[in-house]
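Only the coordinates and a few stated rules stand behind these numbers; no lab work does. Fair warning: this is a prediction, and the values are worked out from it, not measured in the lab. Cβ atoms are built from the backbone, for glycine too; each structure is taken alone.
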Structure I
Amino acid sequence: MAERHVTVGWPEGLHARPAAVFVRAAGAVGVPVTIAKAGGSPVNAASMLALLGLGAESGDEVVLSSEAEGADAALDRLAKLVSEGLNELPPA
C-alpha cells in the first residue's frame, strides 16, 4: 500500500472550495484513493460528504493512501495539491 503523510496547506482547511478542488482531483488521478486524519479512519477521497466529515483544518496531518497500481504518482500529485494548497491538480 502506498501512503503519503501530508499537512493541509489551505488556510480554510479541507472545507468548501478546497474540498471541491480535492474531490475533483482525487477522481481525476485514475486510482482509488482514501484520506484520513492522522490516526483516524480512512474515507473515500473522491466523496465530498466523506471529506467534509473528516473536519481537516489547516495544519492538520492527513494520510493519503491507495493499493492500486500506479498509486505512487497519483499520491505524489495529490500530496502536492494538499500541502501547497493549490487550486488545481499539478501536472503528472
Structure II
Amino acid sequence: MKKSELIDQIASHGDLPKAVATSALDATLDAITSALKAGDTVSLTGFGTFEVKERAARTGRNPQTGQSMDIAASKNPSFKPGKSLKDALNG
C-alpha cells in the first residue's frame, strides 16, 4: 500500500475529505519522527512500538575488492508489532 492509498483508506473510513486525511497522516508521521529523534519510544497499544536502536561502529569488507572498511555507528528505527496486530495477521 502506498501513501496515497493509505490516505484514501483514512478518508473513506473516517468520512473525511482527502485534504484532511492527508494532513492527519502527515501530522502523525511527523509526531512519530520527532519523538524518535528526541530518543523517545512511541507505543500504540495493540498496534506496536516504534523505537530507535543504535548500531555500534564496526569493520566490514568491501565485497568487490575484499578491502577492510570502517562502518560508522548509526541509529536505526525499529518496529515491534503488538499482540493485537500479530493476532490479526495470524488468526
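One of I, II was used to compute relative contact order in percent (Cα under 8 Å, 6 or more apart), and the answer was 43. Which one was it? It traces back to I. When distance in nm of label points 7 Å out along Cα→Cβ at positions 6 and 54 is computed for each of I, II, the one that comes out at 0.8 is I. Kindly point out which one of I, II the value -14000 was derived from, the read-out being helix-only ellipticity at 222 nm (-39500 (n - 2.57) for each DSSP H run of 4 or more, over all residues; to 500). That value comes from structure II.
Among candidates I, II, the computation of Cα Rg over 2.2 N^0.38 Å that gave 1.53 used structure II.
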